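Some structures to go through are shown next.
Taken together, the values in this text are just the output of simple stated rules run on the coordinates, not laboratory data. Nothing here was measured: the structure is a model prediction, and the numbers come from that model. Cβ atoms are built from the backbone, for glycine too; each structure is taken alone.
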Structure P
Amino acid sequence: MSHAPTLPSSAAPDRAVGLWFMSIVALVVVMILVGGATRLTDSGLSIVEWRPVTGAIPPLTEAQWLAELEKYRSTTEYQIQNRGMSMEEFKVIFWWEWGHRQLGRLIGLVYAVGFIVFAVSGRLRGRMVAASVLFALGGLQGAIGWWMVSSGLVGRLDVAPYRLAVHLGLAFIIVVLAWRLAMHYLRPARAAGSGRDAIAWAFAAAVLVQVLLGALVAGNDAGRTYTDWPTLGGEWFPSSYLAEAPWWRNMVENLAAVQFNHRVGGYLVFAFGLWIGWRAWRQGHRVTGAVIGGSVTWQLVVGVITLLNAAPWHLGLLHQGGAVVLWLAAVHFALHARAVSRYRTPEIHAAQASAGVT
């Protein structure tokens, strides 16, 4: 009697550990969206100090609120853009940034408690290094967040765009590592796989590059500067593409250039994604293929609508949330694409494809 081959399993399921990692995934996704809202509401520079512990306590008295506002008045953003801001207006942007930082503290606390409990009980065996790296990346993200904010306090109206890109890029790395660890414990058989499909990994890399290009657009407020489509400022190719010197500054600080790059990147990712989605579907990863195809279409449509409406916060967050979904789906397929051809016979592959196995 023959038995159907199955994917090798490297670990037994551990629901508690998997759900803990999945809670980190959910919290980081919320953090990405709150961070996006903080940026879109111009709130990120309202707190001018980095106090990882004592900063958890907000101003409680009128004198403390006045002191915070006075600190904000020293920033270039206040002096040029928000001069004369009332206390009530200041409180709105303060609470956005305070909530963003508080959520970061919550993530660190949830991770630290879970890490200690599961490490001591031996339930992270086999993934201790990965879990430790994720812990370290979380701490690094906090430091990069302050590195980003500090760049916008004096001499600039906003944070340095390239620092925003680094901050967002690391958040996307953190969320996919946490999700991968969650899958290892929740569905270890699915988590197994060689993941050596170069084309699938190229698509995942293209998605991440597009996210970074989007961060440069956001960091320069370029989405609120050129709001026509399909042309850009009435041109098919911006005549000011290389207006800055040296040339590399155009790639990070030239509003026309960064938006043009993001647009072209979006078209390429859309076409690439449709093909990758079809390829995933053909290999039996039907849900993943549908998510990839649907996500790239969503991103293109919502991206254009967001642009035409000068990037209101609600559309900006829909676009950013769609990028997270596309990123996770792209990495999922990259991790599993070769597993199909290596571990399944054509007969098993056909049967699982017809059953909708992903």
Structure Q
Amino acid sequence: MRRPRVAHLTSVHRPFDIRIFQKELRSLARGGWPVTLIACHTHDEKVDGVEIRAIRGCGGRLRRMTLTVSAVLAKAIRSRAEICHFHDPELIVVGIILKLLGRRVIYDVHEDLPRQIESKHWIAPVLKYPIALLAEAVEWVAGRIFDRIVVVTPVIARRFPAGKTIVVQNYPMPDELFDVEGTPYAQRPPVICYAGGISEARGAYEMVDAIAEVDVRLDARLHLAGEFVPAALRRALEKRRGWARTSALGVLDRAGIRDLLGSSRAGLVLLHPHPNHLNAQPIKLYEYMAAGLPVIASDFPLWQEIIGRNGAGLLIDPMDPQAIARAIEWVLDNPEQAAAMGAKGRAAVNGKLNWSEEENKLLTMYEGLR
């Protein structure tokens, strides 16, 4: 039986976005589906079996939400795709029009939009709550109009009709992860690492303050790999007591990250409990686990499922440097148990917390739309 033509639509994401292109579109192309991506790009091209139809001249937020959205709709209609799968809330109106034109429409919900709105710095505080309520109402309607809803976490799924909602989580692909052997765990120096964007919301102050509180007998060091956002944050951190035990390594390539993970005792993921962080699945979390590192992470309910249930690390209050310091001390004082945690994390990523199962769910959903 001929498979219907499929178009994925985005006005926000880059053409080679990890979730949209590398995971979903490449999976569909491998499965024999004729797929097109309509996105902001410099030129039309075909990559890995995916036809890319470029929207040129995408500019700032206002232009994107008007001219770019209109261009996405026009190209989606011209594509003659029978299934249209869109990825941005601002394209809900596009999805409704396509549905009225007889297309089957999938809404891919990457974020908990109402909670995300509450964290937007560019929205006036007095407007955040009413806009969040409006967004929730719009998505409620969308959930009843569109053929399928794809969400990234079970928590987000609760806001949509169960009969048409599929959870396709952002678990990593094998080539996103680091198969790290490195120095035997018990022989590694007392290094605790963090890899990723370094910002206040990602726990920069708490990490530096925590390393200052670790018992001096352990000679612990904090290694930070990534860019400081904003750049002035580094100067502020240099004034903290813990900076004397901190090394800023800059932005590392994949080989550098592999070396860092292979010579560390634990990885930190200490996002602040902002509404848009509670359901986040940062790739660094899975990188640490794949590398066999125990994880010291924020005690979010979703992360309790990922880390706690798999015995892959310690969950603590990310706003409490003393609690973070005690977790670091435990890891360094108990190398055998810490190594066992790391091994459990690696086993979980290799066994079930990877894209293979999510790919099967995606393809099964599409088969149901034929």
Structure R
Amino acid sequence: MKKIDIVFVIPELNMGGSERVIVNIINNLNREEFSISLILFRDDGALVDELKSDIKIYNLNIHSVKKGLFSLIQKLYQLKPDIIFGGIGHLNISLAIFMPILRYFLPQTKFIARQSNILTFNNKHEKFPTLHDWLYRRVYKNYNMVICQSNYMQKDLVKNYGFPIDKTVVIYNPIDVDRVQQLYSISMDYPFSSNSINLINVGQFRYQKRHDLLLKTFANLDNRYTLTLIGDGEKRDEIKRLANELNITDRVALLGHQKNPYAYIKQADIFILTSEFEGFANVVLEANLCGLPVLAFETTGVDREIIEDGFNGILTPFADTEKLADTIQNIDLEKFDRDGIKKMTIEKYSIDSIINIYEKNLRDIL
């Protein structure tokens, strides 16, 4: 039987949630059924080394999606795949603009986009919000299928951008259980204090993640608590200044990017998430797989679809830092069944169950 030839396209493979999902999908698709290639605009990201060795990687060696589109179209025409799979929002919309040209030269090829964020919220923070809204309403329909990470994301795309619901499918993000369990079992030298309640957050320092609200929440806690932040990004210096202003620098550790964040998560007591919105909060799944409850602001993409109040975490009103601090101080960690949280995460989000759904949709689209 002829294999289905699928080409994934993504700008780079840095340590973002969307990039991690693409790596999980690529690494776990059935090799007897799919022939897999990956086009990167640049191949120096931290996740490149985690790709399986049989994946064909094409590096455009261009540090801008806008400047690299012509080279991308040339490469896609050369490869002539059965399916082109776009892995992240700003590249997906750029590719959609040129899809009529691609369809002319590749009439048998199907086009799939994985939607990485809630458009209504994400587009507000783009440089030209009105233009982005217009493009998503006009050209995004060029895709044969858009994969949404949550029911809310699907509703937003259909209701606010007029996308045909029959061209959408909701597939939760997969988690590579074996990989995470292997990594969190690695011992590491980090001074989590047995005399403290150790809070942790993992995420890139950008506006969406609202580390400012996290620090303001933490400033309401007494000296029994410590906070470890893993990640890097454009707002790192701003966060350091805020920690200094709030006089909490002696209890806050900024560790930067860590190749194995799971070993840190596993040793902490509570995972805290204060994002303003998420497409689908992968880090909640990862924290739960490490056995940690997640305390979070209830917001778009961080809601009861992913956190069951009192079982794998607790939700509090968005931006109410005093309420979140009060919840942290009054939480009874003994009431959380860590093994039960892990079991639920594996049953619902394991790569084995999610990849079967991906494979079915990839077959069906042809």
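Upon calculation of FRET efficiency 1/(1 + (r/R0)^6) of positions 58 and 250 (r between Cβ atoms, R0 = 41 Å, to 0.05) from the atomic coordinates, which of the structures P, Q, R produces 0.85?
Derived from the structure labelled Q.
Thinking of P, Q, R, which structure, once Kirkwood radius over Cα pairs in Å, for residues 26-201 alone is computed, gives back 19.1?
Structure Q accounts for this read-out.
Suppose P(r) over Cα pairs in 10 Å bins from 0, in percent, for residues 50-129 alone works out to 15, 45, 32, 9; of P, Q, R, which structure was it derived from? Walk me through the numbers before you get to the answer.
Working: P: 15, 34, 22, 13, 12, 3; Q: 16, 42, 32, 10, 1; R: 15, 45, 32, 9.
Answer for the origin of the read-out: R.
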